[in-house]
Each structure stands twice: as structure tokens, then as C-alpha cells.
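Take a look at these structures.
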Structure I
Amino acid sequence: MVNPEILKYHESHSWLSVEHADVCTVGVTRHAQEQLGDIVFVQLPVVGATVKQGEPCMAIESTKTVADVHAPASGVVTEVNAALGDTPEMVNSAPYSTWLFRMTLGDPAELESLLSVTDYQTIAEI
């Protein structure tokens, strides 16, 4: 399981983990999946797509609603978690170890605008 304290957070409830150099992994927070409820479908971005920080880049459907996932940073999608096609509920059971997509970071300076776990917890009112 990924330690939430080493992740960086976007105010829209997505997280980012810098794996090495400019390769990042993206997921949604526990708070996000709790707000969504039971997740039934994940519409992943297309490999090769360019995503921009703070803009919608994919969607998650639950029994309650459909919600956009906003990119925590800008970059190019290099891989998606295809297993979510068959088992989208993994996001509910393990939001910090279930990744959505990987990307090559476009602008490393954007990492400075992301939140620490402590700052994120303040805005998520956890």
C-alpha cells in the first residue's frame, strides 16, 4: 500500500506519486471515493492524451453520480490501469494503492502547487 504521507494532492481530491524522474502515478483519495460511494465504472484517459493540471481528464461513475477526475499535474498519459475495466470497485477498497493512470510530467514546477497530506486533510475536512 502506498503511504498517503509521501503523495502529493490536488484540491480536487486526486493524488500524485512521483515514481522516478518525470514519471508519475495518479489516483483518487479516500475522501473522493467515500463521497462517490460504490464505484461501478471508470472511464480512463487514452494513452498518449495530454492532460492539464486542474482540468478534467477522466470520469468515475458510482451508484450515486458520475464525477470528473481532475489531473493533479500536466503531462502525457503513458499507461492506464486496465484492470479497472473489470474491477472498478478496487478504487473503493484501496484508493491509495489503486492507481488510475501513469503519466510523464510536463512541468515539474507544478508539483510545488500540490498539497501535502496535512494540507489536503484540512481542505477535505477529514
Structure II
Amino acid sequence: MHTKYTTDHEWITLADGIATVGITSYAQDQLGDVVFVELPEVGRQVSKGEAVGVVESVKVASDVYAPVGGEVTETNAAIVKDPSLVNADPESGAWFLRLRLSDTADMDGLLDAESYRKLTA
């Protein structure tokens, strides 16, 4: 399972047609202390590039975008209850949502780890 990245600083992993999405360590570092997270409703159909949530820090509020299109199958209630988890574990335990991928072609054009590192250097 390889992680891919967007230029909007989301990460995505894909397993058995289900994409897990969150924000990168770089993004949470730029945001600072996360104090609020809003996630989409389970069952919602989303398009690639569509705003699917909000992450708010003491500095700024920022949209979270769907790196792929599909149906929201699950959201991470733990980060809504305790938004500081996003700062503590952004690229693992603090995932935002899971989507049933509607088109594998949506994965095309996402960045690999090396390309993302170059983007954020």
C-alpha cells in the first residue's frame, strides 16, 4: 500500500478499492495547533478536488479536498472529538475519511513521496 499526495497537502492510501485520506505532516505543521475538524456525512458522493471537510487551527481555517471521487464510507470521529490528534499523528491515526473509489483513474497525477518532498522543500 503506497501513499500518494496532492499539491493541496492531502495524503491518500488505497486498499481494496477504499481510499483513506488525511492531511500531511507538512500541512498540520503549517496550520499550527488544530482546534476544530469538520468532516462530511457518511454516504455522501464526492468528486475529485471537492472540499469535503474543514480543519481549523489557532491561525487559520482550511478546506480539506477529496484527492479522488467516490462515496464516503467512514469518517474519523476521534479527530472531531479531539482535534489535537491531527497534530500528534497526521499521517496515520488522524485520518479524516474513507472513500469507496469510483474511478481508479483519479489516482493518476497524484504525487509520490519523493515528488511531494520536493514540493514542500
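Readers should treat all values here as calculations from the given coordinates under stated rules, not as data from a laboratory. These numbers come from a predicted model, not from an experiment. Cβ atoms are built from the backbone, for glycine too; each structure is taken alone.
For structures I, II, which has the highest computed value of mean count of other Cβ atoms within 10 Å over residues 13-20? Working shown, then result.
Numbers: I: 18.9; II: 15.1.
If we compare mean count of other Cβ atoms within 10 Å over residues 13-20 over I, II, the biggest value is for I.
Among the shown structures I, II, from which was the value 0.3 of distance in nm of label points 7 Å out along Cα→Cβ at positions 77 and 101 calculated? Source structure for this number: I. Structures I, II were compared on mean count of other Cβ atoms within 10 Å over residues 5-12, and the highest value belongs to II.
Assuming 3.9 is distance in nm of label points 7 Å out along Cα→Cβ at positions 85 and 109 as calculated from a single structure, say which of I, II it is. The read-out comes from structure I.
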